[in-house]
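What follows is a set of structures to go through.
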Structure I
Amino acid sequence: MQQYFIDAPIQATMTLENADILHHMYHVMRMEKGARIALCGSEGACYEMEIESLNKDNVSLKRLHKLRDIKHTVSITLAQALIRKTPFELTLQKGVELGMDAFIPLETDRTVVKINAKDAQKKHARFEKIVREASEQSRRSSVPEIHGSTPLERLDLTPYTHVFMPYENETTLGAKDAFQTLDKGDKILLIIGPEGGFSDREIKSLKDKGATSIALGPRILRSETASLYALSALSYELETR
């Protein structure tokens with residue numbers, strides 16, 4: 001069942017004129033009267049809807065029932081250091097599929113890729129498109145929030161219950177043990193460094209602010225791999241309790 005997001009509450013009956021949704025339904029999926037879709041509204045809930053009429057200009061829908069909300073018991077924000085375009089966008093897409101709720105592009109001492117002011121709006125729109133499509137594909141009931149590019153020294157850790165920082169020199173605390181301490185309703189921040197890792201100055205600063213360094217096994221991982229490893233381990237821990 002195809003899923004779509006709209007920026008309005010879901011009504012018992014409603015008519016949509018969203019050009020992108022209509023194009024996909026009418027021209028790509030070639031849907032007809034009686035077909036069913038999942039529609040997610042601004043209230044953060046998704047419903048199964050039946051098409052009552054459809055043409056290239058609008059679609060009329062009837063609400064059938066609310067769909068199960070698939071989400072973790074904790075809120076997860078991923079702060080990913082800026083890396084090359086392809087692995088960065090892969091991390092963004094897969095992070096949505098693995099349950100993250102917010103994403104922060106991070107500028108660090110060893111970040112090579114930069115988002116300048118001229119390109120910031122275009123990049124943000126691109127990132128929002130990726131997370132929306134990934135949310136539809138993975139049947140999320142809401143679309144994760146994308147923050148603007150943030151220098152590491154300006155990253156605010158205070159809103160979070162736990163702040164985890166995968167670090168190759170950590171030998172005491174592994175991800176499994178760290179994630180077993182989580183409780184329902186916790187707010188988690190995962191901070192992932194760039195290709196060259198965090199500088200010693202950044203490691204000290206993050207620890208002084210309360211971040212906990214964790215080990216992701218004996219291998220040295222690429223930045224994008226570390227993100228997906230940590231999110232996968234966190235999802236496994238939360239979903240197998």
Structure II
Amino acid sequence: MSFTLAGYYKSLQTSGALAELDAVVDQSLTTKGTDIIVPDFADKIFGLHVKGATVALGQITSPSLRKKSLLDVGKLDVGMVTTDNFMFNSHWKNPITLTPGEALRAYVANTAGAPETDYVFVALGDEVKPVEGDVQTIRCNTTLSAGAPAGIWNQCADLSISQQLDAGDYNLVGLRVMGTGAFAGRVIIPGSAYRPGCLAVQSVNQIDAEGARRGESGVWGTFNSIYPPQIEVIGTGLGTAFTVYLDLVKVSA
């Protein structure tokens with residue numbers, strides 16, 4: 001009962017025509033060139049985000065989608081500094097069902113005069129159930145080595161949590177990742193096949209994407225206070241310091 005945030009990335013100039021992006025290599029999913037292979041445990045699309053300096057169109061395709069209609073992405077984040085996380089195309093309440101084992105591809109069209117880096121993010125999951133319990137938000141910090149490359153998931157150092165957690169197990173029900181150059185962040189939860197995440201923000205006054213916080217998209221996973229999640233970030237011109245907010249519900253002592 002969770003989801004994985006997967007990505008596509010490429011430097012390209014499309015002259016207004018749709019062109020394929022490469023799947024970002026992912027330790028939680030099978031990727032092959034331009035394809036993300038839809039896993040058995042996450043066969044529904046819960047959300048989409050398309051980003052690029054001059055991006056003009058976005059489209060998601062797969063064999064099962066072709067039987068109905070290809071998925072044209074309506075809201076686009078034009079520009080390489082995230083300022084409008086409401087450009088996340090939400091399907092939390094009406095997920096799009098795929099076929100496990102099929103290849104999922106992402107296309108964009110841009111109007112760049114030279115190759116630019118474009119991204120597509122897809123939230124793949126199984127189901128979303130309402131969250132019960134009191135949600136607490138914990139601030140954390142983490143770091144990343146200087147010169148982290150664009151177009152890959154970069155694993156950050158262990159989280160430095162601003163306050164002690166009561167001993168026990170916690171459900172993660174939301175996330176905020178803030179830092180220079182980050183376009184998205186996600187969590188590695190010990191023992192979980194999923195790597196759920198969110199669109200990142202660059203400053204404290206920016207808006208979280210729909211579904212990112214306080215149980216809006218269900219339980220993302222469970223961890224013990226001794227072994228908190230680790231953070232991965234992806235973006236262009238990544239900084240070295242990130243602030244992370246974990247939305248948590250305690251489930252056992």
**Of the structures I, II, the one that 20 was derived from, the read-out being relative contact order in percent (Cα under 8 Å, 6 or more apart)** = I
**Request:** Rank structures I, II by mean count of other Cβ atoms within 10 Å over residues 58-65 and report only the one at the top, that is, the highest.
**Result:** II
**Item:** Winner on distance in nm of label points 7 Å out along Cα→Cβ at positions 154 and 194 once structures I, II are ranked, highest first
**Value:** II
**Asked** Here semi-axes √(5λ) of the Cα gyration tensor in Å, for residues 18-65 alone was calculated and came to 18, 12, 9; which of the structures I, II was it taken from?
**Response** I
**Asked** With distance in nm of label points 7 Å out along Cα→Cβ at positions 2 and 146 derived from the coordinates and found to be 2.2, which of I, II does the value describe?
**Response** I
**Request:** Figure out for me which of the structures I, II the number 2.1 belongs to, where distance in nm of label points 7 Å out along Cα→Cβ at positions 42 and 210 was derived from the coordinates.
**Result:** II
**Complete:** Re helix-only ellipticity at 222 nm (-39500 (n - 2.57) for each DSSP H run of 4 or more, over all residues; to 500): value 0 computed from one entry in I, II; matching entry is structure II
**Request:** For the read-out percent of Cα pairs over 24 Å apart, for residues 26-137 alone, a value of 44 was computed from one structure; give its label from I, II.
**Result:** I
**Request:** For P(r) over Cα pairs in 5 Å bins from 0, in percent, the calculated result is 1, 6, 13, 16, 16, 14, 11, 9, 7, 5, 2, 1, 0, so let me know which of I, II that is.
**Result:** I
**Item:** Per distance in nm of label points 7 Å out along Cα→Cβ at positions 34 and 178, the highest-valued of structures I, II
**Value:** I
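Read-outs throughout are calculated quantities, based only on the coordinates presented, and are distinct from any laboratory measurement. On a predicted model such as this, the values are computed, not experimentally measured, just so you know. Cβ atoms are built from the backbone, for glycine too; each structure is taken alone.
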